[in-house]
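Participant: So, here come the structures, one by one.
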Structure 1
C-alpha cells in the first residue's frame with residue numbers, strides 16, 4: 001500500500017506546494033491535507049487528531065518561552081474540517097517570561113474558523129527542588145507485547161487509521177468498551193520535518209472516543225465537539241499510549257476520558273464531549 005509520507009503538505013499563499021527548502025525558511029501557515037487525515041464519519045472531512053496536532057505545532061512555534069512546556073491544550077471543534085487547503089493563525093493572548101497563553105485558529109478555504117486551540121505554556125525548571133510524581137504506566141503490557149490491530153470501520157483504505165501503528169494492550173478498535181492502546185507514527189505531521197512527541201500525542205489522543213466506543217459505529221454517531229489535554233510533563237519516546245473509557249449519558253451526550261502515557265509512565269489526561277445521535 002502506497003501511503004502519503006505526511007499528514008500535511010505546506011503550501012504558499014497562492015496554494016502551490018512549497019519546496020522542501022522553502023518550507024524550512026518560513027513559518028508555513030497554509031497547508032494541504034493528505035488522505036491520511038480522512039476521518040471515519042465522512043471521507044470529505046478530517047479526523048480531528050491531525051488538525052489538533054497541527055494547531056499545537058503552531059502554538060509552540062509562536063511561543064515566547066524558549067524550551068518551554070505545553071501543559072494544557074483546549075480545543076473547540078467549530079465545524080468539520082475538510083480534507084483540503086487550510087490556514088492557521090496564531091496570537092499570544094497572555095505573554096510572559098514564565099507563563100503564557102496562546103491561541104491558534106484553523107480556517108478553511110472560505111476563511112471560516114473550524115477549530116480553535118488555547119494552550120497554556122510554562123517555563124521548564126529542573127533544579128530538583130520540586131518533588132516528582134511519577135505515576136506508573138497504567139497498562140500491563142508494553143507495545144511489543146500488545147496486539148496489532150487496524151480499525152475496520154473506516155470506509156477508505158487510506159485514512160487516519162493508517163497514520164499510526166496501533167497496538168492494543170486491552171480492548172479493541174472493533175468492539176465496544178474501554179480500551180488501552182500504544183501507538184507510534186507511520187508518517188510525519190508536516191512534510192519535510194519530524195513529528196515531535198507532543199504532535200504525535202495530539203494525532204493519537206482525539207481517537208480516545210473511537211477506541212473506547214460505547215455504541216455500534218453502524219447504529220450511531222458520536223463525534224466530539226471538543227478535546228482537552230492536561231499534561232504534568234511532556235511526552236517522550238517513540239511509543240505513546242492511552243487508556244480510554246467512554247461514559248454515556250441519558251440525554252444524547254457522552255464523555256470520553258483517557259489516561260495518557262509513554263514508556264516511562266503516565267503523563268496526563270484527556271477529556272472529550274460527544275454529541276450522540278442515531279444514524
Structure 2
C-alpha cells in the first residue's frame with residue numbers, strides 16, 4: 001500500500017550495539033551536563049507535555065492516541081527485529097526488550113516472562129523465535145495485566161529513550177518541539193551511531209546546520225534534522241512511511257510552534273488526530 005501503509009507497532013531498531021553497548025559520545029556529554037540541563041525549564045518532561053508526546057508517538061506507531069492500550073501489544077512485523085511489543089516497540093532482537101524483562105524480573109522474579117529470559121538472551125540481535133514460541137506472546141499479554149510490568153515499560157522507555165533525548169535536545173538549545181522531535185527519532189530509529197540511528201542522524205544534521213546552542217537558527221536546524229530522519233526512513237526496506245514527519249512534525253515546525261503548544265492537529269497515514 002506504499003506510503004499510506006500504517007504499521008500496528010513500530011520497532012525500536014537499535015540492536016544490541018545500540019542500547020546494549022558503549023554509549024555514544026554525545027550521550028556521555030549530555031549526562032555530564034545533566035546538572036545544567038536539568039536546571040532548565042522541564043520542557044517535554046513536564047507531565048502534561050510528556051503525555052502529549054506519548055500520544056503523538058502512539059498516533060504514528062499504533063494509529064491511536066491511547067498509548068496505554070499498547071502495553072499488551074505484541075507481534076512479529078517481519079522486519080528482522082523479532083517480536084515487537086509494548087508502548088515504544090521493544091524488540092526481542094534489539095536488546096531493549098531484554099533489558100526491560102531483566103529489570104522487571106529483578107524486582108518481580110515470579111512473573112510470566114521470567115522463564116523466557118534465557119531465550120531472550122539467546123535471540124538478542126536476531127529475528128529468531130527460538131525458545132519463545134509458542135507461549136511468549138501469551139506471557140507478554142498476561143504480564144501486561146500487572147501494574148508493575150506497565151511501570152517497568154514506562155521506566156525502561158524513560159531510561160533508554162525519553163530522558164537521553166530530552167537531555168541532549170536541551171544541550172543543543174532546543175525547545176519543547178525539538179525535544180519531542182529528538183525523542184520520536186530516538187524511539188523510531190534507536191540510539192545507534194550508524195547512519196540510520198538517532199546519533200548518526202543528529203551527526204548528519206549537525207554537519208549541515210548549527211544547533212541553537214552553536215548559534216544557529218533553531219527552526220533551520222530542526223528542518224535539517226527532519227530531512228535527515230526522513231532520508232533514514234526512506235532508506236528502509238519496510239515501514240517507509242514518512243507521514244509522522246511530513247504531516248505532523250513538519251507542520252508544527254512550519255507553524256512556528258516551537259513549544260508544542262495546544263491545540264495540535266496532525267495527520268498520520270491519512271488519519272487526522274487532534275489534541276485540544
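What follows is calculated from the coordinates using simple rules that are stated; it is not laboratory data. These numbers come from a predicted model, not from an experiment. Cβ atoms are built from the backbone, for glycine too; each structure is taken alone.
Participant: When you work out FRET efficiency 1/(1 + (r/R0)^6) of positions 145 and 209 (r between Cβ atoms, R0 = 35 Å, to 0.05) for each of the structures 1, 2, which one comes out largest?
Facilitator: Ranking 1, 2 on FRET efficiency 1/(1 + (r/R0)^6) of positions 145 and 209 (r between Cβ atoms, R0 = 35 Å, to 0.05), first place is 1.
Participant: Given that helix-only ellipticity at 222 nm (-39500 (n - 2.57) for each DSSP H run of 4 or more, over all residues; to 500), derived from a single structure, equals -13000, which label among 1, 2 identifies that structure?
Facilitator: 2
Participant: Given a value of 9.8 for Kirkwood radius over Cα pairs in Å, for residues 153-192 alone, calculated from one of 1, 2, which structure does it belong to?
Facilitator: It was calculated from structure 2.
Participant: Could you figure out which one of 1, 2 the value 19.5 for mean count of other Cβ atoms within 10 Å over residues 49-56 was computed from?
Facilitator: Matching structure: 2.
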